[in-house]
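For reference, the structures are reproduced in the following blocks.
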Structure 1
Amino acid sequence: MNPGCKKYIPFQPQKIVGRTWPDKVITKAPVWCSVDLRDGNQALVDPMNMEEKLEYFHTLLDIGIKEIEIGFPSASETDYEICRELIEGGHIPDDVTIQVLVQAREHLIKKTFEAIRGAKHVILHFYNSTSTLQRKVVFHMDTDGITKIATDAADLIYEMAQPLIQEGMDLRFEYSPESFMGTEMDYAVEICQAVLERLHATPENKVILNLPTTVENCMPNQFADMLEYFCKKIPSRDSAIISLHPHNDRGCGVATAEMGLLAGAERVEATLFGNGERTGNVDIVTLAMNMYTQGIDPKLDFSNINKIREMYERCTKMPVGDRQPYVGKLVFTAFSGSHQDAINKGTQYMKESNSDYWEIPYLPIDPADVGREYEPVIRINSQSGKGGAAYIMEHNFGFDLPKAMHPDFGAVVQKETDAVGKEISPERIFELFQQEYIEAKEPYKLLKHAFAENIDSEGHSHVAFWGTLQHTDTIFKVSGEGNGPIDAFFNAIKDEKMSHFTFLDYSSHAITDGSDSQGVAYILLQDQRTGQKYWGVGLSHNINLAPLRAILSAINRSKRS
């Protein structure tokens with residue numbers, strides 16, 4: 001029992017009859033607005049300087065974001081200066097709108113209008129808190145008093161905007177009933193409708209109503225109910241753009257945004273990787289890429305996510321977590337054996353089927369779509385399975401191990417990971433492969449050899465083999481015939497105390513391109529005395545020599561064991 005929880009007041013969900021949002025699906029991207037340079041910047045231990053803000057701003061442009069909240073110019077001289085630099089320095093493309101935030105207070109509004117002079121496209125975003133809790137403990141006001149704060153500000157903003165609009169500025173308005181999630185919905189409708197009227201909103205000149213989850217205090221489905229209720233009740237719905245500004249206090253920011261879009265929202269304010277006060281804002285990357293996985297173009301470019309992450313970490317001094325969706329260092333990495341096996345099989349399926357669709361288990365998107373590489377997808381530790389090591393050998397080093405060989409090499413790698421107790425690198429996996437198979441050169445070694453091939457009148461091949469082998473300190477000659485080089489060699493060595501081995505499997509492939517390509521051969525032998533099976537691997541530029549080396553590799557491994 002933990003009686004401490006009883007001091008918290010449970011959220012009271014909005015009652016709604018005939019909700020429709022659960023049956024809807026997201027079919028297109030919302031209008032995106034980045035609040036990185038305002039909300040995100042306010043949340044930093046050390047706010048960004050001018051140079052960092054400019055770099056961040058230009059990265060947002062490269063991503064394709066068309067509405068960017070650049071700061072709170074009436075709140076600090078730094079924000080005022082960045083606003084002026086962006087305008088006067090010619091940093092803002094003609095198709096991009098800057099957004100500035102201001103409290104619903106007269107002197108701050110006037111300062112904000114000074115800050116935006118000369119800009120072409122501006123959203124003036126003002127707010128005041130409307131929640132039950134804030135009215136009670138902060139403002140000590142009833143709803144009439146709170147509404148008057150909002151409408152007085154709207155009147156002033158509309159009046160001060162007219163000269164700028166007449167001079168050619170594309171100036172739009174945005175209002176946020178801060179702490180919307182903690183506001184009675186009927187009152188939220190009332191205050192927002194009053195603001196729309198004071199701003200003379202029309203279907204042709206819509207006002208953005210930004211409905212923030214300032215402090216996330218309910219489940220995403222309950223928020224969606226509130227939003228649908230609000231959209232149905234507000235009289236001037238056709239004169240408003242419904243915008244979301246989800247925070248992440250409950251860790252549900254993404255779900256809240258997605259369900260909010262289902263419930264009627266058309267616009268989302270968010271930050272890269274979810275930076276913001278407390279647990280942050282909703283993550284614009286996650287939201288956009290979630291749409292991407294459903295075949296919806298998010299209208300944003302995250303094709304070089306590593307470059308974006310590097311800029312973000314350098315400018316904000318904030319790390320991106322290793323498990324952050326789509327961008328974290330480990331999000332496309334599998335350590336689990338069953339995951340590795342499924343990814344490996346999915347990769348093979350994609351090659352064989354030439355499918356137009358991405359169909360690889362455990363990878364929701366193609367890592368290449370966000371500029372990630374395939375090499376780190378599978379990494380090896382003590383939790384990894386037989387397929388993981390084979391995947392590393394193929395994708396990092398070009399060795400396509402036969403399926404039946406995977407458990408054999410997997411056991412070699414497992415022994416190593418158990419011994420070291422941590423992840424091992426692809427380079428170490430390759431070293432183990434070389435030590436176990438390629439360098440299995442004792443006690444038998446082929447010193448020199450020759451082949452002769454004849455084709456009879458019926459087209460059948462007859463191959464003769466002569467060679468010199470060394471067994472520890474003894475050197476001896478062998479010879480044999482067969483229907484091919486491998487058969488001839490195998491017959492030649494049978495009489496040298498190797499007659500108990502039988503040939504079970506063989507495969508080969510090139511591991512480099514061009515006329516100087518190197519081939520690898522995989523041979524499986526069985527010791528008839530014990531029933532044990534041994535894989536051998538041989539490498540050579542000579543297509544006939546690689547399998548001979550593989551046969552001796554298998555025999556030498558049997559002696560080693």
Structure 2
Amino acid sequence: MEDIIHIIGHKNPDTDSIVSAIAYAELKRRLGISAIACRIGELNSETTYILNKFNVQEPIYIQNAKLKLYDVPFDQPLTITKEKTLKEAWDKMCVSTDQGRSTSLYVVDSDNRLIGVVSLSDIAHILLNPRANIKALMAETPVENICEVLDGNLVYKPDRFRRKGNVHIITSNHHDRHEIDFRDSVVVMSDDLSLQRHVVENGASCLILAGVDIISKGIVESAKENGCIIVQTMKSMMDVANIIYQAIPVSSIMCRKVVSFDNHQYIDDVYKKMSQSRFRSYPVLNNQGRVLGAISRYHLLNYQKKKFILVDHNETSQSIDDLRDAEILEIVDHHRIGDVETSSPVRFRNEIIGSTCSIIAMMYKEQNMEPDSVTAALMCYGIISDTMNFNSPTTTPVDRILAEWLAGIADINLSGIAPDMFKAVATLKGKTLSEILYNDFKEYNIDGKRIAIGQINLADKQEMVDIKRDFIEYLKTINTINKFDLLMMCFTDVEGKGSNLVFIGELSWIVDEAFKEDIMDEQYFVDSVISRKKQIIPALSKIIKEA
């Protein structure tokens with residue numbers, strides 16, 4: 001399996017988060033590193049608009065950082081169809097064993113769907129065990145299989161093959177041959193015409209002539225009259241005796257109750273199930289039941305963790321679930337230092353700047369590279385989005401310089417981005433209450449207090465007023481489930497004038513305390529407050545720490 005690095009932004013991603021992942025993955029690939037942009041939440045309307053505008057595919061969705069079977073390199077499967085002989089199965093597995101591979105053979109149908117499994121020990125048990133019911137198995141064996149293992153020539157075949165499963169090896173000096181019941185039996189013999197005729201006329205269903213060059217026309221005619229198959233092989237009688245039972249079809253001995261795994265199962269779940277059984281290898285299937293490979297405990301003891309680069313966040317609550325099961329290689333962010341822990345040193349780049357896209361743009365410059373025109377355009381939109389068109393207090397002169405550089409590469413009008421973007425998406429119309437809250441939603445842990453803040457840009461304040469009562473009830477429902485100490489929504493003016501705050505929770509009083517000097521009206525409009533990172537979180541943290 002190729003060692004792929006997954007680049008992810010935060011949960012409920014905003015435009016800066018998604019575009020940073022896309023742009024950084026592209027930079028890594030150009031540097032010869034296998035990387036893909038991923039997302040851990042649904043795109044908001046703004047990001048969807050931007051990606052559609054430039055015909056860019058959204059990043060791959062991943063649910064958590066836990067490994068699934070498809071992330072682990074497993075062996076190529078050994079497969080066989082049910083009508084094949086035990087000889088072919090044995091030969092395949094012997095070659096596989098010599099190569100140090102699995103000794104299990106997966107029996108599949110014509111569509112490669114798993115129907116059973118057979119192992120070397122299963123075949124040995126049949127061929128080497130004197131108490132095995134070999135007669136019953138030979139009764140299920142078609143004559144084509146017998147011809148195949150004997151390298152035989154089917155001289156004559158009637159419409160019906162009568163089978164009881166008996167196999168007789170008869171030599172010319174067989175003293176009791178007249179006492180043997182040949183009816184519906186397979187008889188192996190050599191060049192003795194009188195004995196051949198006797199066997200055929202006494203009801204044999206299949207006459208195997210070993211080492212016979214010329215077959216009598218009279219014997220063939222007798223076979224036709226008595227409905228007896230004739231098979232000619234140049235193998236000796238001893239060789240035939242040794243291998244004829246290998247003609248038994250795989251379907252006769254395969255195990256139909258198979259412990260298998262879907263390739264989308266988590267490694268932890270697979271390992272637990274393996275520990276409850278004692279098979280040496282297990283088939284890996286897709287959701288149609290087709291065999292993809294074979295896996296053993298060895299594979300699960302030697303796998304590598306999924307590798308991640310975090311962009312636009314560095315807090316566990318904002319990152320992918322089960323992050324502790326992964327390997328973090330790098331963090332690129334412009335927020336406060338959070339609580340992400342790593343098992344070894346990583347590259348951590350944290351800048352006091354308005355947008356993570358700005359940091360990625362700097363990294364292109366540091367590599368003496370220019371992004372392609374589409375990636376440059378996306379980063380332009382990411383910077384404008386996260387800096388509120390350079391009106392956010394987090395904005396720095398560097399953001400504007402980098403945005404101008406990117407706009408030149410993309411050949412777009414920088415001043416036209418904000419009107420284009422905000423006009424298209426800065427509205428609540430057509431959005432559910434859930435889409436509004438989780439448009440850009442982040443969780444924080446401040447001195448053990450759980451705080452969650454959603455944010456959405458809005459051109460018409462009246463839209464917020466119209467839904468406020470219903471939205472507060474929705475917040476109460478959400479908080480009944482999640483039990484945040486403070487749950488807040490920021491309806492932020494697209495021109496950066498400020499935000500209307502709607503909030504509930506036991507810590508609601510800290511909002512009043514933090515912004516008592518900035519509240520402008522009964523709709524709780526706080527003047528010039530538009531940044532969670534630079535304004536809201538620091539203000540709330542200060543009150544909590546002083547309480």
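Each reported figure results from applying straightforward, stated rules to the coordinates on display, with no laboratory input. Since this is a predicted model, take the numbers as computed values, not measurements. Cβ atoms are built from the backbone, for glycine too; each structure is taken alone.
In this comparison of 1, 2, the computed figure 29.1, 92 for Rg and Dmax of the Cα atoms in Å, for residues 193-320 alone is attributed to 2. When distance in nm of label points 7 Å out along Cα→Cβ at positions 33 and 169 is computed for each of 1, 2, the one that comes out at 6.7 is 2.
When distance in nm of label points 7 Å out along Cα→Cβ at positions 81 and 313 is worked out for each of 1, 2, structure 2 gives the greatest result. Across the set 1, 2, mean count of other Cβ atoms within 10 Å over residues 305-312 reaches its highest value in structure 2. Across the set 1, 2, distance in nm of label points 7 Å out along Cα→Cβ at positions 521 and 537 reaches its highest value in structure 2. Structures compared: 1, 2; top value of Rg/Rh (Cα atoms, Kirkwood Rh), for residues 57-224 alone, i.e. the largest, recorded for 2. Assuming 13.7, 46 is Rg and Dmax of the Cα atoms in Å, for residues 185-256 alone as calculated from a single structure, say which of 1, 2 it is. Structure of origin is 2.
Can you tell which of 1, 2 yields 9 when relative contact order in percent (Cα under 8 Å, 6 or more apart) is derived from it? Answer for the origin of the read-out: 1.
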